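J.: Heads up, there are several structures right after this.
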Structure I
Amino acid sequence: MVNTGMDALVRDGAFVALDRRDVAVSKIGVAVKSGHPLPDIATPAALRKALLDAKSIGYSEGASGSYVANVLLKKLGIAEQVAGKSHVILGRKFVGEAIADGEVELGIQQLSELRLEPGITVVGPLPDELQHVSVVSAAVSPKARNVEAAQLFVAFLSSPVAAEAMKSSGLDLPAASR
């Protein structure tokens, strides 16, 4: 779970963590359909131009899409200019699928989710100055059916094998795990 959600559950008393660790860092990235030219997104100005030049832009209805709609486009000063060509990808569909199907030309979503979709090319992460990072945490509840097994699983998530799997999926590691 994203650590801010975990924090809220603990703060509200809905969840007590016996063991808790930050296990991954999820960044937002940009992708296009395979074979299409890769836009320059290396700087805020380049990303702004890429978004303005795109025929259509897609982002999820989840946390990354909320960030795009409510923060990123406003920071770039183009929210009104791209409103007519921006599409929220609803339901259980990933943004990458909408890119691959030709519904949108340029998509923005978590890098790890973009990497799941064949038929697209991940251009890269948003520039650092505009990046929205989500830290993923794992925790064990004292109400778990098998607390010891749950603790072993959380420990495994910090192992070198799990770290390599996370990195290859597009996730980064928390600073303490590098």
Structure II
Amino acid sequence: MIGSRSAERAEQIAAEYAQSCASGMAGGSNSDAAASELVIVAVPYDGHAALLSSLTTELAGKIVVDCVNPLGFDQRGPFPLSVAAGSAAEEAQQILPQSTVVAAFHHVSAVLLDDPGVDNFADSVLVLGDDREAVATVCDLATAIPGARGIYAGRLRNVGQVEALAANLIAINRRYKAHAGIAITGVS
């Protein structure tokens, strides 16, 4: 289920994906998408708090995967924004006290995920959270991406530097015209 402020836009995008996927896909409002068991929040940071605040009831009791990177951009390039709560994911947990927030997918290229010609990733997905069962669920979800690995990377309080690292990856990608990711070595 893809959610958007514009249900029509979400339905259009879902229809486009449904043509290339074996399984069905639906689109609807953000509230419709929040009815799912597990919800991935992938929005620009400037709309993050407002979106979550509007869905507190719908997201209660659910795993909310926050992959928002609070970043700014200027003539010198990308840079991490300061977040009063410490990170976007910690902010999400404050807004959604009845949900289990897990942080993940901050460094996975959306362009590569969306490219039907890419069928294997060598990326590690850093997964952070305080609930071991929810973290394991999200690690399994990450590992479902062919070639990717979900790696436990610490508690939610450590997410700030993970979110900020996205600014470095964007700078690398711009410089080398690439879609670089993160690969953790030495872990089996």
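Every number in this text was worked out from the coordinates using simple rules, so none of it is lab data. This is a predicted model, so every value here is computed, not measured. Cβ atoms are built from the backbone, for glycine too; each structure is taken alone.
J.: One of I, II was used to compute distance in nm of label points 7 Å out along Cα→Cβ at positions 83 and 107, and the answer was 2.6. Which one was it?
T.: Attributed to the structure labelled I.
J.: While we're on this one: Here P(r) over Cα pairs in 5 Å bins from 0, in percent was calculated and came to 1, 8, 15, 18, 17, 13, 11, 8, 5, 2, 0; which of the structures I, II was it taken from?
T.: Only one of I, II returns 1, 8, 15, 18, 17, 13, 11, 8, 5, 2, 0 for P(r) over Cα pairs in 5 Å bins from 0, in percent, namely I.
J.: I would also like to ask the following. Kindly point out which one of I, II the value 0.80 was derived from, the read-out being FRET efficiency 1/(1 + (r/R0)^6) of positions 19 and 35 (r between Cβ atoms, R0 = 30 Å, to 0.05).
T.: II
J.: As an exercise: helix-only ellipticity at 222 nm (-39500 (n - 2.57) for each DSSP H run of 4 or more, over all residues; to 500), calculated from one structure in I, II, equals -8000. Which structure is it?
T.: Traced to structure I.
J.: Using FRET efficiency 1/(1 + (r/R0)^6) of positions 99 and 155 (r between Cβ atoms, R0 = 41 Å, to 0.05) as the calculated read-out, with 0.65 as its value, let me know the right label among I, II.
T.: I
J.: When you work out distance in nm of label points 7 Å out along Cα→Cβ at positions 27 and 163 for each of the structures I, II, which one comes out largest?
T.: Checked I, II; max of distance in nm of label points 7 Å out along Cα→Cβ at positions 27 and 163 sits with II.
J.: Given 17 as the derived value for relative contact order in percent (Cα under 8 Å, 6 or more apart), which of the supplied structures I, II does it correspond to?
T.: II
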